[in-house]
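Participant: Next come the structures, one after another.
Where a number appears in this text, it was derived from the coordinates with a stated rule and is not lab data. Computed from a predicted structure; not experimentally measured. Cβ atoms are built from the backbone, for glycine too; each structure is taken alone.
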Structure I
């Protein structure tokens, strides 16, 4: 073979080798991205008080929302042993649908708070505010406590920030039939309210109604260290969990809490 032909053959071989390496690296990067794209989210449903009948439906719904979004995979449990620094490191966010004084020790509570402070997400649903009344740090995290539900009916919900991407698709208001919470000790300065009860849609003279200057907030966001917190008081009724609007709110909130 002539010297020029040998040189050209070596050049072709080198180009093919470089192309092969580049292609392999691209495939590895794509696979790594695909593996990272669906992050794990812990759905915690321990009930030290009243246990909501909707919890099995809520678990199935959240799992389906995760699959539909492609952004997260929901792992549902009521096992408190998940709350260790090592275990929580597997998750991008934690969701609470809980009640009462959950039997978590100081190390587990610290692991949860450090997890969120460090930049992970926390989503509280419905009775998550009916939880840990004797743990002040939890109030600092979630922003308020459950204070009764005098209304269980159809009501008008005001969208206080229609420009917020979590709820922008709702417009300025929506009708929902659900158990309507009141919130006490609400951190109105540290919380950004997204949804609030329209008081004209309910009977304010009912027994147990507590009128406060901040009204009846039903969904808000807040920061906790470097972490993002979302809470909604809605979510008692199965029909609410089957409502596409509610499902979209939760999907948006979970993805937002993960800071994606």
Structure II
């Protein structure tokens, strides 16, 4: 089973940069996309955004046009589709969609960023307070669960190039990193990428400023987070950097799992 997560930073912009041509070559079973910056009606009528062979589902922001939004494409039709995480503020921003296939569930998440000001950090803090118990309940359901997406947090020093100078910046604040510690060490989820790739300099996001992409001065803020039963089924992880399809790179995980 191959699952791809990708923050498009505008799905129409990513299309112009060649994302869908790349995707057609990947043989993915599930594709999770974040930061659509589009409403579904703006995509309908263009087959580009409804790739052949996939069931395509969009969850748009309803409180602000051209903002946020997530999508999920699946080769197999889901048995159930969950739209939203059950929180009015974040559901209005189109931040979560989940598809269930028998004993497997896959979700696409776009977590809030706090980098644009104190009011957005406050929103991110409300999300963190709400979402950890949500994930505890989700794990207690007992099925195999893959949470894909942009969490807007680099967990450890290895996960960003300039960690010393970012210790007071959103995305690498001590309490944000402690939230990730709790997710993995207490709740019991697994960071799928790190389960098979312990190497430094593996990032998924680069600033558009300076020559960050060229110099690989990045952050690893995109994840596959999985329930423990999937940990031994992770076969390989890839960050695609041959083309710049967004300010994020697609993150692909292969699992020994029948989809």
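Participant: When you work out distance in nm of label points 7 Å out along Cα→Cβ at positions 57 and 225 for each of the structures I, II, which one comes out largest?
Facilitator: Largest one: structure I.
Participant: One of I, II was used to compute Rg and Dmax of the Cα atoms in Å, and the answer was 23.9, 101. Which one was it?
Facilitator: It traces back to I.
Participant: Oh, and also: Work out the source of 3.0 here, i.e. which of I, II gives that when distance in nm of label points 7 Å out along Cα→Cβ at positions 73 and 105 is computed.
Facilitator: I
Participant: Moving on. From I, II, which structure was helix-only ellipticity at 222 nm (-39500 (n - 2.57) for each DSSP H run of 4 or more, over all residues; to 500) = -6000 calculated on?
Facilitator: II
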